Structure I
Amino acid sequence: MSELKGLHHVTAITSSAEKNYAFFTDVLGMRLVKKTVNQDDIRTYHLFFADDVGNPGTDMTFFDFPGIPKGSHGTDEIYKTSFRVPTDEAIDYWVKRFDELSVKHSGIQEQFGKKVLPFVDFDDQQYQLISDEHNDGVEPGTPWQKGPVPLEYAITGLGPLFVRVSNFDYFKEMMEKVLRFKEIDENGVFHLFEVGEGGNGAQVIVEYNPVLPRARQGYGTVHHAAFRVNDRSELDEWDKYMRQFGFQTSGFVDRFFFGSLYTQVAPQILFEFATDGPGFMGDEPYETLGEKLSLPPFLESKRDQIEKMVRHIDTTR
C-alpha cells in the first residue's frame, strides 16, 4: 500500500457564494481556479480556491446548498482549516491586513513550535494561517501571481487540518493502524499526527473533547477533507484496503478534475482520497481559470438547465 501524500483539499459550506468569492480572492488572495456545480446537486455552486495553478494540496472548496441552516461547532467534526504562508514575518503582515480589512482574528499564537494566526470569515467558518519558517516536508504550492497579496507573504497551500472527537482512543487507532499516520507530538488535549513526507501540508491535529455537544453541519462548517494519492490504481488499492477494515466506501467516483473515494471514518467525519490529477487546466486556459462556469463532460448536455438554476456570479478578473 502506498502512503497518503498529505492533504489534497478541504470542502466546506458557505451561506453565500458571492461573499465567499470576495473573501477568498480579495481578502485571502487565493485564486478561484474552478467555478462549477456540485455534481451530486446541480442547483449548488462548487467553488475551488487554490494556488496559482490549482496544485493538489492547495484547494479550499465550497458548496452553497440552497436553504441550508447555519451549522454549529462542537465535537465530532472537522472544525478548522489551516493555510500555509512562507515565514513568521508573513504572519505579522496578515495581522495588519486583517485589522485593515476588519477580519476577526485571535492574534498571533504558537502551535507545536510554529507561529499561527486563527481567524474566521462572515459565516464563523474557522481558519488559521501557519508559518512555514520552521517547516520541512510536503512542498508548498505557488502563490497566486496576480493576487492582491505580496508574493513573499501570500498563501501557498493547506496546512494542518483540525478534527475534534469525543472518542480519541478509537480515532487514534484508526489514524495509525488504518490511515498510517504517526502521532509525533501532543500538547494537552491536542495530538499532532502526520503522514508521508510530513510537515504542515501533511498533518492533522486531533483534539479530544467529550464535553462539547455534537457539532451540527450547515453553513460555516466543513463538509469533508481529502488526502492525496497519486492515481486511480492507488485509489483502487485504498478502496479494497478500507473495505478490509470494515469501512463502507463510495467506490471510485470520477470528479473529472480528479478521481475520488469517500468513506466515513468516525461519527460525522467524512474523509476522501483524491488523485493528484488530471487537475484544473484541462478545460480552461491558465489566464482565465475560474472565470466561466465549468462543467464536466457528463453534465455539459445539461448546461442550459444548470445555468437557469444557479444564479450568475461575475468572476471575471
Structure II
Amino acid sequence: MLRIYKSEDGGKLVKLKKNRVTPLSWYNMINPSVEEMEKVSEQLKLDFDMLKNALDLDERSRVEFEDGVLSLIVNLPWMDDDGKFDTLPCGLFFTKHNFMTICSRENRIIGAFNKNTAKTFDTRERGRFLLNILSKCTQFYLKYLSIINQKTEEIEYSLRKTTKNKALFKLIEIQKALVYFTTALKDNHLVLLKILRMINSPAMAKVVKFTDDDIDLLEDVIVDNKQAIEMVDMHRSILEGMMDGFASIINNNVNLVMKFLAAITIILSIPTMLASFWGMNVPVPGAGNPYGFLIVMAISALATILTIIYFRKKGMF
C-alpha cells in the first residue's frame, strides 16, 4: 500500500495522487507490492534492493549515505493483537526533495503521524520529521517496557499460586521480546550516533538540513534511547533471576506434594496391612473372640493416629 502526503500551511496533511512526484512530500509504504516498490524506486531514484531489505524482518539497523540519498533502517518496537512483542524494521529514505518510509506491517509509530496529529509535524521540515519518527520510536520502546513490567508482575503473582508451566512459558516469551528489544535499541543507538556525526557534513546538508533545535532534539533522542537500553538490561536481569527463582519454587512445590502423597499412602497402608493379616484363611490370634473385629479396628485406628502424629511432628503435613 502506497500513500503520499504533504503538509500545508495551517497544520493540514493532504493526501496526494500517486501518478506524479511532488517536492517535499512524504511517501509512506506499508507492505507494498513489488510493482509499487519498482514505481517508487524509479520515481525517487532509490536503490530497489535497499527497499527490499527494509521489508526483511531480520534486517539490522544501519545508515548509509550514497549518491545523494540518505538511507536508514531502524527497528521499531511492535506489539500484536495478542500482546506479544517483537521488533519491526522500517526504512527511511531521503532524496533531495522527498522523504519515504517503508515497513512490512502496520505499526503505531508510523501510524502516529496522521491527519489528526498533523500539527505536530511538517513533511516540509524533513530533518525534524525524521527526528520526530526516531523520538516516537524510543517513546514506544519505553511504553512497551512499562507494559512488559506490568505483565511480569501479574505473572509473578500467578506463579505464587500454581505449579503449572503456563506462567513460565509467558515469562519465556517476555524474555525473548527483551532480547529483541536489546539488540534493536543498541543498533538504533549506533544509527543515532552516526547521524549526529554526519549532521553537519556539507554532503548531508545538500539532502537534509538540520537546525540547532533539531540537533538538540537528536541529542535528547540519543539520551532517551540510552535510557531505554538500560531499562531493558535491568528488566532482563530481573526476569532471569525471577525465572530461576520460580523454577526452584515450582520444583519445591512439587516435592511438597509428593511428600504429602507419600505420607498419605503410608497412613492408608497401615489399616490395609492389618486387615490383610486377619483376613487370611488360616488360624489367627483372636479368631474365636466375639470382639475380634472391633479389636483389629481399634488397633488399626490407633496405629493410624500414631503415624499421623509422627508425620505431623516431622513436617510431612
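Quick one: P(r) over Cα pairs in 10 Å bins from 0, in percent came out at 5, 20, 22, 14, 9, 7, 6, 6, 6, 4, 2, 0 when computed from one of I, II, so which one is it? Considering all the candidates, the number was obtained from II. When helix-only ellipticity at 222 nm (-39500 (n - 2.57) for each DSSP H run of 4 or more, over all residues; to 500) is computed for each of I, II, the one that comes out at -4000 is I. Computing distance in nm of label points 7 Å out along Cα→Cβ at positions 190 and 278 gives 4.1 for which of I, II? It must be structure I, since only it matches. 23.8 is what came out when mean count of other Cβ atoms within 10 Å over residues 70-77 was calculated for one structure; which of I, II is it? Corresponding structure: II.
Of structures I, II, the largest value of distance in nm of label points 7 Å out along Cα→Cβ at positions 62 and 270 belongs to II. Taking relative contact order in percent (Cα under 8 Å, 6 or more apart) as the criterion, the highest value among I, II goes to I.
A short reminder: the numbers here are calculations on the coordinates, not readings from a lab. What you see is a predicted model; the values in this text were computed from it and never measured. Cβ atoms are built from the backbone, for glycine too; each structure is taken alone.
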